[in-house]
Structures are given as C-alpha cells and as structure tokens.
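Structures follow.
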Structure P
Amino acid sequence: MQLKSLRIFLAVAETGSFVAAAERLHTVQSNVTAHIKKLEAELGAQLIDRNGRARLTSAGHALSEYADRIQRNHDEAVAFFRGSQSLSGELRIGAMETTTAFRLPGILASFHGKNPEVDLKLTTGPTADLVRGLVEGRFDCVFVAGKVDHRRFHLYKAFTEELVLISSRPLEKMPSKETLLTATFLAFRQGCSYRHSIELLLASCGVSAVRIIDFGTLDAMLGCVAAGMGYAVLPKSTVDAQKSRFNIYSLDLPERYAIVDTYFAAAQQNTWTPAMASFSETVCDALVITDALAKERLPITIAHSDTAQLGNF
C-alpha cells in the first residue's frame, strides 16, 4: 500500500465524496477512483459503498484506523528528522568509566536541560568494547581513548588526560623493578587503554609479566588501592577528585606513558538523528573547541576498517 493511496482513502472517508476528496487534495476524481480501486484490489475487500454518498464499509472502517496511524507516524517521523518539533527519541552513549564519572556530568546535564524529551542511554566500558559497539550500531556515539582507526567515523579530540600511578602509600619515585615483579595492579578489563598503559610502563621498567586484577567500577578499584591491595594507573583528574574519599597517593608518570587523549567518535554525520546532532553541538560548546582543534571535527579517512585491532586501544 502506498502512503498516497491511504491519504486519498482517508480524504474520501472524511468528505464522503470522491469529488470533494479530489478538490481537497488538488487532483482529479479519476485519480482518486484509481487509488481506491488499487487499495481494494490489494486488500481483497470493498472499502467504500459507492451508492449515493461515499460511505465506509466494515472493511473500510477497519482500514481507516490503520491508515490514520500510518499517516500520523509518517508525519511524526518527517517532523522528527526535519527538527520541526521538540527533540525526542533515544540517544545511546558509550563512555569509559572515568570519563563518565568526571568529564560527562556537566555535558549530560546541559543536554538534558535543553532536550528533556530525549531518552539518554549511557553505557560504560573499555575502549575496545565501545568502539566495537559503535561499529555494530549499538551506540550513537562514544568517548574513547586514542584516535580510532575507522574510515566511517566522525572523530574529534575531546579531552587530554594525564595518567598517574596510585598507591595506598606515598610515592616519591617509581617502584623498583624488584618491587614491580611481585606487585599487583588493579585495572579495568581487557580492552581498556589505561590497562595498556600499565603494560607499556612495566615493559619500560623491564617487567614483562605482572598480576593484573580486573575491576568493573572505579569506586571498587580506588577502594582496593586504598586498602593496600595493589597499584593502579588512572587519570590525574580522577584521582585528585577522589583523594577526599579514598586514602590514596599518586606519582606522575613519564610523559610518553602519561598523556592519553580522549576522543568523541560517532558514525558519519549524514546518519545522525537530530538528537545526535544536538548532542555533538553540546559537547563542542562545553569543551569550548578552538579553531585549531575544530579541524579535528572532520571525519578521518583510514584505509582499513578491520576491528581485529581494537584491543590495542
């Protein structure tokens, strides 16, 4: 069934006349008749009693309910994408645990204040999982560590994090190789970029293997570090914000291991809903993107899109 045919059918039902329906829709009566006959042939039922005033048959009344819903849903969908009504629908955001806790609250609050009808779905996870989710269409946008290699991503740098080593005891310098060989590290599960930084840092100290225990939440990790269970590597902004809650100490790391950029990634702009476009604007406004940094808003073209390497982020 064509939407045009359903509109013509509803016009006949409302006016009670093929001629009046044609006038309302600025067409000719023969066109109205042709569409009604086509609908009746498709459905195998007479929809309109043509004896005198055009009246709906029982089948016609049944179709009118469906036709009305179809027309309203179509018009709402068009209005949604043209932005001619208040934004609604669902926005699925993925972000790392630390980014969610200390970088996104203000951004999310600002967006929600402007678009209260949009249903926000926020999921946390390691970078590899978030990128895979974006590739598979489970997220509309994600905040991940490092520049993601995928030719169909809209990508720009959002934050720069400085990683530090944290412990339950004051740290004046990097622990010795002997200490690290028997140490325990706490980290988010495989696929977390900060976990990868731990491995690089230890390798630079000559430590090829170390016990790393997986954690699912930031608070649990900080609590166990404070209790003396082991070390962790986290953003300095996160640690500084939590020192009043947890008895933890931090040590700055060499810059080559400490600096990690967080990127905002989404599918290509021509696939965005109005809610997604509005959220991207909110992110940019909140970050006060400079002209130089704004260049990174452009989609990045990569020669491959193999997701097998996602665990490296």
Structure Q
Amino acid sequence: MRRRALLAALAAAPFLSACESDGAEATGTLRIATGSPGAVYYRYGSAIADLARRYLPNVHASVLSTAASQINVDYILNGTADVAFTQADIAADNEKAHPRQLAALARLYDDYIHVVVAAQGKIATFQDLQNHRISVGAKGSGTAVTANRVLEVNNVTVEHAQLGLDDSVKALRNSQIDGFFFSGGLPVAAIADLARDMPIRLLNLADSVQSLRRTYGDYYAERVVPASTYTGITATVVIGIANYLVVRLSMSEPLAYGVTRLLFEGRDELAKAHQAAARLNIRSAISTPPLPLHPGAIRYYRAQKP
C-alpha cells in the first residue's frame, strides 16, 4: 500500500518550472543518444527531450538517432552526448573498460531479444539459423553484441549482415535476409508494422538464458513475448535485458536531479510516446549494477522515501 501511495503521489506531483538541487538550477545541454527511429529508445528519448524543453527552461535538449547501446555509451564517454539509453550488459562491459566514468540515473524497463523470421519459411528453431543470412544488428548496437553472444553459446554459425532495425525489416520483407535480431521494449513499432504486412515468427530462446548467465553475467533473464504483442505470433520465451539511462559521473548534480525527476513526474506523458515508459518503477529504478547511481539521482530517490 505504501508503494502504491508513493507512485500515485509521484504521478500527481506538479512539474518544476526549473528542476533544482540545493537552489541551483539545471542548466546546459541535454543531448540524448537514443536509437533508430523505429525503436523504443528514440521514441522514449524524444519524449524526454520534449519534457525538458517545457520544464527545464535553462537546458537545451536535443535527440541523437544512433545505432543504440554501444555507440550511445561511446558518445557519453567522448562528450558527443550527455545522456544515453543502453543495455545493462553493455553498461557492464564499459564499466570494466572505463571504471568510474559512467553513472546511471535509472533502470528504465527490460529489452526483449527478438529473433524474427518469416513464418512461412524453413526456420522454426534457433538451430535452424545455421548457415542462413541473418542480420545481427547494426555495428555498435547492443543488439549486435547480444546477438553474437547468443549465437556463440548455441554454437550456431550464420552469414552475418549488420543492419539496423529499419533496414533489417526491409531486407526480410524483400527476402534479402532470412531473419534478424533486435533488442527492444515491447512492442517494437517496426516489428509490429512488419507483422501486419507479412506472417512472422519469433524464435524461442529459452535454452540460451542460463548459458548466457554463466558466460557473461547475471544481466540476462527469461521473458515471454505475449501472443497479443504482434499480429499472428504465439507466446514466445525470449531473453530479457534491463535498460539503463546513463550519464557521465561528472554531469552536474542539478541537471542529473532534474532529468531523474522528469522521468518519474512525467511518466504519464512519456508513456504516451511509448508504453515502456509506464514500466518505470521507483523501487527497481535504483538497481543499476555495476554502475553507481549519479549523486543527483540519489538525491531525488532519497527525497521520495515514504
């Protein structure tokens, strides 16, 4: 009951005209590294930018369309972006390579690893991918990293194509590839559009989860894509990976506080852009291993304790 009351209070709380921490206004740039226009990161990030323009008047917000997770972290580290979406496994790899450079504002929602094939084709199981032409995701994407790990633990070899989501959908539609991987929150709009145009199948990945956890860490979980998610599919077990919103540890505390507050107090508005935003939960949001929470985010969460 206390948790529900807290979430209701957050949803009902008025926005700040300017997010502040210890009296200092949030200022500066807020370049948000997202993903392809057909996927969740871009819609979610664009909605955050819209809220920032309305409620953080001294912040200049903009959106960067990218190949997603790994490129996004690279952009944070090299100063091209100020805040970025990334998968937990990619965050962990970069924390090892660049310790104490990154921090998280929140754990947002889970990505689901889709392996999409034509329903009327010969591929019915993951092992059937062997020697077929498969898009593993764009270079620099979290999809590409995870896809190659899934192929490795299953000892499956494919003819690689490195295409982003929109190009993967187009290539499958035109029979230029036999399937594609994509990591995204439910539903992925581009996959939903494809499923309405042609029969598709999602491949079951249940046998991959424990092997991934043993080899790469506890960032992977078993998840189910409900049959109602995409036209014509059956409920399918896939792999889930948490998504984080990350920044440089050196970001100013008022700005980090302001963005974190926007995530929660603007959740209803953000959910209009994509329903994944509605899954933000204040209890799970603070769990971002191995990344530390930014001090500005910590200040916000401490202020919300019941």
Structure R
Amino acid sequence: MRILVLGSTGYLGGHIAERLRALPGVRLLRGGRAPVDDHRIDLATITPDALAEQLGRAAPDAVVNCAGAVGGSPLTLAEVNSRGPAVLCEALRAAVPTARLVHLGSAAEYGPSAIGERTSEDDPARPVTPYGATKLAGTLAVLDTRLDAIVLRVTNPVGPGAPPAALPGRLTAELSHAVARTPHGAVRVGDLSAHRDFVDVRDVAQAVALALALPGRLPRLLNIGSGRAVPVRDLAHGLVAASGFTGDVEEVLAAAGRPAAAPWQCSDVTAAEWELGWQPRFTLRESLAALWAADGAPHLAPITGSPR
C-alpha cells in the first residue's frame, strides 16, 4: 500500500509517518517543502493541475493530509488551512479518485461549548478564531467531495516533539532553561483557567492508521481526543512535576480579567471508539512524561509510564 503523507515533517505528521512506516506492506511517500520530501508539494501555492500531475506520478492508494498552519496572518491561515484541502480534493478527483483521503481537522472548528458538555460530530461548528474558521473551511471542502474521505477532528495534541507555538512545547523549553539556571527559580505563564481536551500525539497517529486500514466507507467526520476536559493548569503542573522543577509557576491573568475565547472544550469520542475500534491509550501524565523525556533538560531522569 502506497501512502502519501502531506506535512510529514510537522508535529502530527512526523508521528503519523513514523507509525505508518512501521506497518507491514506500507510504502511511505512524503509530500511537502522539506528536503527529505519525496514530492515537493506546497498546498498553499500549488495549482490543482500541478498537484494532479504530482499525484499521478506518485500513484498513492491513500493520502493523509497533515499540512496546516496554527499561527501567522489570517491570509497565511487561509492559504494553508482552507485553500490547501480544496486544492487537494480537486487534484485527487482528477488524478487518483479511488485513493482514500484522511484529513486532519481541529476541535477549534467547534468553538466554545457549554461547560460540562462534550461536543459530538453532530453539534454545530461555530469557531471564534481565524485558525478555527480556516480549519473549518478546509474540513467543509473535504466533506463536500465525493472522494473516499474522512476528517479526523483532533483536540489538543500533546507528547514528544510538541512545537513551541503551543503551551506544552513552549513550557517545556522554558522549564528546561529554568532548570539549567536554578531549579528554585520562577517560570511565568499565561492564564491557565480554561479547560481543554488533551490527546497524546501517538494516539492520534494510531487513529490515522486505523482509518486507513479499515475496509469500506467510513463516516465523514470523527472526533479524536481523550473525551475528558482538564484545566490547562493541570497540564502545566504535570509538566513541572515531570521536569523536577521546584521553583514557582507564576500565572499571569489576561488583561482586565478578560476570559478565554473558549473556556471549555471537550470532544465526545464515542463514534471513533465505535467506528474505528480506537481508544486513547495514554494518560496526560504519561504524555507529559514522554514530552519531557524527549525534549526537556537532557540531564534529568524522565518519569516513565505505561499505556493504560
């Protein structure tokens, strides 16, 4: 089976490529802008015809789209997150219409939900950020196609290799610097009062592998998350515990007490459990221990954990 992974050098894409490469009978192809990529594909700028030509040469049995932008200007977000999936679907229809497409969406597409509730795939999507809005546009482009396609709406991924653009990676870097200076110093963070649904990046990779392997038509949209919301403060304190840092964590509240745009986010993952036979294996503590072991201060012994 020939699987083309777009964005394979990114955070999610790297873990997904690693998981798929370990599967028997899989030939992994990489698409993106990195030197290691087999096919130079930039979904933000490539034309449908040019992409169709590349896909025709690659002849994939399946395509996994991990390409996406989490930061930058609204134009950058729109080019990558909205235009990219639309171009990909048009090119797939022209070149390899029988290939299965697994597209990674985001729980940010839903926007905020009522405190205590879990968001299901049938709930309306009401994003409140440019990122969520552009990701939703990309998801709609995939859902509107007649391809054999599925969107996996991922919550907040955490685990080894977390990028510095998000809190887990940023706090890991700051704790590493703090520990190198003095384990009794202080680390400043933003408002940690919001609740989020954190899922291990390795569990996301497993969900993609299952979506590719199952025969027949799959549901068009599935949530991938832990199914439980925890205070972001728990993540910060858990990472501090994994690091061995004994200093202070100083929480800086938003200006004028301004609340988070989405104070509560939690996904209902029942459908993914039923349709894919998938369940999250790693606890948040295990995810944070693995993150620190991979990316934290190298002289500290990691805390280990086993899948549940």
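Suppose distance in nm of label points 7 Å out along Cα→Cβ at positions 60 and 196 works out to 2.7; of P, Q, R, which structure was it derived from?
Details: P: 6.6; Q: 3.8; R: 2.7.
Checking each candidate, the match is R.
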Report summary line: Highest-scoring structure on relative contact order in percent (Cα under 8 Å, 6 or more apart) (candidates P, Q, R) is Q
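With volume of the Cα convex hull per residue in Å³ computed per structure, which member of P, Q, R shows the largest figure? Don't skip to the end; give the middle numbers.
Working: P: 194; Q: 124; R: 135.
Once volume of the Cα convex hull per residue in Å³ is tallied for P, Q, R, the winner is P.
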Report task. Out of P, Q, R, choose the structure whose coordinates give Cα Rg over 2.2 N^0.38 Å, for residues 212-283 alone equal to 1.56 when calculated. Result -> P
Query raised in the report: P, Q, R: which one has FRET efficiency 1/(1 + (r/R0)^6) of positions 76 and 172 (r between Cβ atoms, R0 = 25 Å, to 0.05), as calculated, at 0.00?
Result: P
Query - Highest-scoring label, criterion being Cα Rg over 2.2 N^0.38 Å, for residues 132-227 alone, among P, Q, R - result: R
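A short reminder: the numbers here are calculations on the coordinates, not readings from a lab. What you are looking at is a predicted structure, and each value in this text was computed from that prediction instead of being measured. Cβ atoms are built from the backbone, for glycine too; each structure is taken alone.
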